[in-house]
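*Asks:* Okay, got some structures for you below.
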Structure I
Amino acid sequence: MGKSTVTLSVVVPVFALLLGACGSSSGPASLPTPSVPAGGTGVVWLCRPGVAPDPCTGNLATTVIPATGPRTVQRPSPATSPKFDCFYVYPTVSTQSTQNANLEVQAAEIGAAASQAAPFSSVCRVYAPMYRQRTVASLANVPGSDPTADSVAYSSLLAGWTDYFTKYNDGRPVIFIGHSQGAAMLIRLLSGQIDDSPALRSRMVSAIIVGGNVTVPTGSDVGSTFQHLPLCMSSGEDGCVIAYSTFPGQPPSTSLFGRPGTGVSFQSGQTATAGVQVACVNPAALGGGSGTLTPLFLSLTQVIPAPPVTTSRVTYPDLYSANCQSSGGATWLQVDTIGSTGGTRPTVKETLGPDWGYHFDDINLAAGNLVQDVQGQEATYEHTHQ
C-alpha cells in the first residue's frame, strides 16, 4: 500500500491522548476510574446494563454554545426501559505493546465509549464488549492486514457478540455502531453473522459503520460489502446501513478512507477496487442532499473560552453542514463550516493530516443527527414489526 498503509500504523490512540492532555481544565471532572467487569466466559464488558462504572450511560447534560446569544443547557437522560439495544465496537485506542490488546478496561476504551457511544443511551441499552483489537504497535509493525492479528481481534469480538446475543438480547432489535477498526470488525461480524440470515436481518434496526470503507457497486445502494443490507436512502428507513467518512475536501490519493481497497479496508478483508465505490450516507440528510450537523463533543476535549463549561458535553448549533460527494475515485462526507466562530467556538481540524481528514471526529461531528436517525428508525421498526 505504500505510504498510505504506513500512515495507518499511527492510528489513533487519540481518545487517550486528548483526554490525558486536556484533563479537566476546559470541562467537568475526568472520566470514571477503569475497572474490569466480567461477562460470560472469556468476555469482559466495557458497557452493559448492570456494569459499574458504565461509560456508555454517563451524564448526557450538554451546553449549547451558539454563535451569538446566551448559552443554554440540554439535559437528555438515558432511556429507562428501552425496547432496543445498541451494540458498539470502539475504534483503535490501545497503546499496549503487544500485537493484540488484552481485555483490561483502560482509560482509552472508557474515553471512546463515553465520547461516541454514550449519546445513544437515550434511545437504546448500550452493550460494548472489550475485544482484543490490534494495537497501535501492531499496526505500526505490520501495516494493512495482518491475518493472524486481525483474526484474533475478530474472534474476540465474535465471542462478545455471542455472549450478548445468547445471554442478554432476549429478542430485542439491535442497532450496530462501529468506528474505524471497530467499523472494520463490525463489517466482518455483519458479513459473517447477519447478512445471510433473514431471521437476524429482521432484528437489525440499522448499522452505523463510520470510517470503515463500506463499499457498494458504483451507483448502487446494496452489494459488494453486504449482499442483503442496503444503504439507508430515506429518513426513518430501517434495516439499512449508515456509512461515511468525513473530510473538508476531496481525500488525497493516499487517503486511508473514502477510497475502496485502501487503508482501513484491509482490516475487514475488502480488496476490491474496480466497479465499486465507498458508501456515503449523510446522517444529516438520509434522503440525500445537504444537511446541518448537530455535533456532540465531550467538553473535556474542547478548548472552550470563558465562562467555563460545567456539563459533560458541548454542542455548536448551525456551525457545520454536510453532503456526500464523489470525485477522483473517492466518495466522502464533505463537512463545511457554515456558522460564525468568532473566536468563541472551536472547529475541527485534520488532526492527523489530510490522509485522515476529520476521522477522529467522524462520529462526534454528527452524533446528534445519528441519535435522531436511530429514533426515526426505531419508530419505523416498531410500526412495521408489530
Structure II
Amino acid sequence: MILSSFIHVEMNILMVVGISIILGFIAGFLFKKINIPEAVGMILMGVFLGESVLGFLSYNFIESVKPLIDLALAFIGLGIGTELKFDLIGKLKKSIFFILIFESLGAFTLVTLGVFILTHKLYIALVFGALAVSTAPAATAKVLWDYGAKGDLTTTIFSIIALDDIVAIIVYAFAFSYAESVILDGKTVLIEILLSSLLHIAGSIVLGLVTGAMMVILFNKIEEITRVLWLIFICVIAISGVAETMGFSLILTNVIAGIVFTNFSNSNEKIFYLIREATYPLVVLFFVLIGGKLRLDYLPHIGLIGLTYLIMRFAGKFSGVAVGSHVSKSSARIKKYLGFCLLTQGGLAIGLATSFYYNLATLSEVGYHLGTLVLNTIVATTLIVEILGPIFVKYAITKTGEIYKKPPT
C-alpha cells in the first residue's frame, strides 16, 4: 500500500509506537464508555491499523517490536501470579483441579471428534484438539483488572488461565508427534518432544521460583515504594530475557514469580495496582499490536473446519466446566458462568500453529497443506474469540456481582 510505504519511510519506530498507544487508548476509552471491555477496542484498533485495513502497522514492524510484546506479556503473567494468593485458592483448590482437567479434556475431545468426523483423519483432528485446550490469559486478565473483579469466580479464572497453557503444551507435544509420524510413514520422536516440553515447563517453574525468591528477599529489605517498583521492573525484564534465551515459557515463568512474591513478601494490593498503572501504556500497545497481527483476509479460510473448531471448543469448555464443577461441588455461579471466561485464544495457540506449519511444511506436500490449514484456521478463529471473549468475561463477572471498580488506596 502507498500509505503504508509512506508511513514507514517517514516515521521511526518510536513515533509509530507512540501513535499506536494513543489511538489504542482512545479506542479502549470509547469502548468502555459503551460498556464494552477496553481490550476489544484496542484489538479492533490494531486490526484497523494493521495491513488488513490501513497498513500503518506492517507485519515486519510488529515483528521488530516483539520485545515490547514479550515484556507486556511478562507483566501480565506477573499480575496473574499476584492474584493467586494461597489463602484464596486454598478453599478452591479441589474445584480448580477438577475444572482444569475436565475443561481441557472437554475442549480436546469435542474438537478432535468434530474435526475427525469432517476429515476422517485422526492426526489432523488431534492437532486441532490439542490447540483447542489453551486459553489466552492476557485479554481475560485485562477485563478482570479493569473492573476490579474479586470473588471465587475471579480467583478460579486466574488459576485456570495460569495453568491451561501447561496442559496445552503437553497435549500438543503428543499430537504433533503423532501427526509427524503419519507424514513420515511411522517415524516418530515422541519421547524427545515430550521430554523437551516437560523440561521447558520445569525450567520455567524453577526460574520463576528463583526469581520470586530473590524479589521477596530484596523487597522485604526495602521500604521506599519507588525503589520497590524499580526492583520489580528490573527483575521482570531480566527474568523475561533469560526465559526467552533458554526457550522457557515467558508467561509461566512470570506467573510463578508473581505467586512467590505475593505470598511470601510483605507486599500489599497497592503495589500491584501501581505496577498495573505504570505498565498500562505497554499493555495498550500489546493489544493494538496483537490486533495488528490478526488478518481479516484469513476469515474466508475459516470454512467448515473452522466453524466446527469454534463450536466444539465452546461446547467443550462449557461442558468441561459443568462436569468439573459438579464433581468438585463448586458453587452454582462458577458452574454457570466460568465457561464464558475461558473462550479467548491468542499467543500460545497461534505460536503453536505457526511452529506446526514451519516444522511440517518442509517434510512433504501433505505436511505443507496440513500446516497451512491449521495456521489459517487458528488465526481466523483467534480473531473472532479475541473480540468476543472479553465481552463474555465482563458478562460473567457482572452476573455474579464480582465487579468492584474502586481502586485500592
Structure III
Amino acid sequence: MPTTWDVLVIGGGVAGLSAVIAARRLGAAARLIESAPLALRGGNARHARNFRIAHAEPQFFAPGAYTEHEFLSELVRTTGGGTDVDLARSLIADTTDVVDWLAGNGVVLQNPAIGAIPFSRRTAFLLGGGKAMINALYETAEKIGVVIRYDSEAMVLGQNGAGLWEVEIRKGAATERVRAQTVVAASGGPGLRAEGLILRGGAYSDGAWMQRLIEAGARTIGDPASGHMVAVDARGPRVDGGIVTRITALPYGLVVDRDAFAVESPGAGSGRTHYARWGARIAQCPEGLAFLILDAEGLSRAPPSALAPVRAATPAGLAEALGLDGAALARAVEGAKKLAGPPFFAFPMRAGLTFVHFGLAVDGSMRVKMRDGRIFPTLFAAGMIMAANILPRGYLAGLGVTLSVVSGRRAGEAAARHALA
C-alpha cells in the first residue's frame, strides 16, 4: 500500500463513500476508514428510504417536476432564512445528476409504479432501502481500488513540516500511522445527550471526530442543543432503530404523559411531518416518556408498526399494562373526543433523535473554516458533519442523503484535485 495517501476519508457512510469514490475516479490513491464493523457499516444512511433531488421534467423515479428554485425556496422557508443561500443553491444544482451518478456506482432506484412506494415528485426511493445503497457503493469502491478498513478509529495528530497529515489509526490494541495529502471528515454529526432520548442512527456516529477538529480550531455553525427529533416507539432499540420504530398515528388518538395527563403539541396538526413536532414535545415530558392511546378506528388508520400495540378492554386495564395511574388515565380517556370507546390500544413513545443542528463551517469546496479566519486547503468536511451550513434548523424529508452525496462528491473531487496538482 502507499506510504502516503492522496486522500484519506474518515467515515464510511454515504458521504464518505461518495467522497472516496469521487476521489478514486479522478485517479487519487484513496483510503477509507470506518469505525463500525463490516456488518454495521454505512452510518445512519443504512436506514434511509429516499433522497430529495431537483429535476425539471418527469422522471421514472419521480413523476412530475421539482425545480431547483422550488427546492431552494422550501429550504429557505424551512430554515427561516438561516441557510447559507449561496452554498445551498450550488449544492441543489448538483442534485440534478445525483441519480445518474448513483446509478453509475451501482445504486438502483424503486419504480413508484410498482409496490407500495408513495408518490413523490420531490424524492426518489431506493430499491432495497439505504442498506442496499450502502452495499452497492462499498462494492463499487472496492472494485475501483479504494482501500477500506473497518473497526478502525482515526486520530488526527496534525501536520508535519511537509504539510502532510499525520494520522494514527487505531483498531483494538493495534495502531498504525499513515500520511495523507488531504483528509475528508465524513464521520457524521454530533449526538445530543439527554435522558430518555433514543438515537435513531448508528452508535458509531458519535461525533468524536468532529470534536477533535473543534478542539484543533475548526469553526462551528448551528446550535448544539437543537436537533431533529421524531416520535418513536419507546420499546425499540436505544440506537439504530431507524424508521421502523417511528410513530405517525398521533393525529388519530390521545397522547398522555407518565402521569396520565393529556399532552398537546401546538402546531403539530396532521401534516406529513407532524411526528417531527411531536418528537420535541415528548422529550419535554416527565422522564421523556409519553403514550399514544387509540381506539379501533384510530388503529385502523395507523400505518403498520414494527411492534404491536398494547391492548386492553378498559382504561383501567390499559393503565395496568402501561404502569400508569388508572384513575388519571380514565379521566383523560373520558375527556378525549378522538376516542369512541373500547377496545383501546397504546404505543409507549420517546423522542428519537435523527440529527443535531450543529456542525463545522465549510466553504464552497467543502474546505473546513477555522475560528481564526483561515480556510484549510487540505481538510474537507462532508455529510452531516457540515449539514448545519444548509439546515441550521427544521427538516426536509430526504435531504440528509442528498446532502451527503453532493457534499461528499464535491469534497472528494476537490481533495483529489489538490493532491494530484
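*Asks:* If you rank structures I, II, III by relative contact order in percent (Cα under 8 Å, 6 or more apart), which sits at the top with the largest value?
*Replies:* Biggest value here belongs to II.
*Asks:* Assuming -8500 is helix-only ellipticity at 222 nm (-39500 (n - 2.57) for each DSSP H run of 4 or more, over all residues; to 500) as calculated from a single structure, say which of I, II, III it is.
*Replies:* Structure III accounts for this read-out.
*Asks:* Output the label of whichever structure in I, II, III has the greatest value of Cα Rg over 2.2 N^0.38 Å, for residues 200-351 alone.
*Replies:* Top value of Cα Rg over 2.2 N^0.38 Å, for residues 200-351 alone, among I, II, III, belongs to structure II.
*Asks:* Here mean projected area of the Cα convex hull in nm² was calculated and came to 19.8; which of the structures I, II, III was it taken from?
*Replies:* II
*Asks:* I have 19.4 for mean count of other Cβ atoms within 10 Å over residues 128-135, calculated from one of the structures I, II, III. Which structure is it?
*Replies:* Computing mean count of other Cβ atoms within 10 Å over residues 128-135 on every structure in I, II, III gives 19.4 only for III.
Read-outs throughout are calculated quantities, based only on the coordinates presented, and are distinct from any laboratory measurement. Because the structure is a prediction, the values reported are computed rather than measured. Cβ atoms are built from the backbone, for glycine too; each structure is taken alone.
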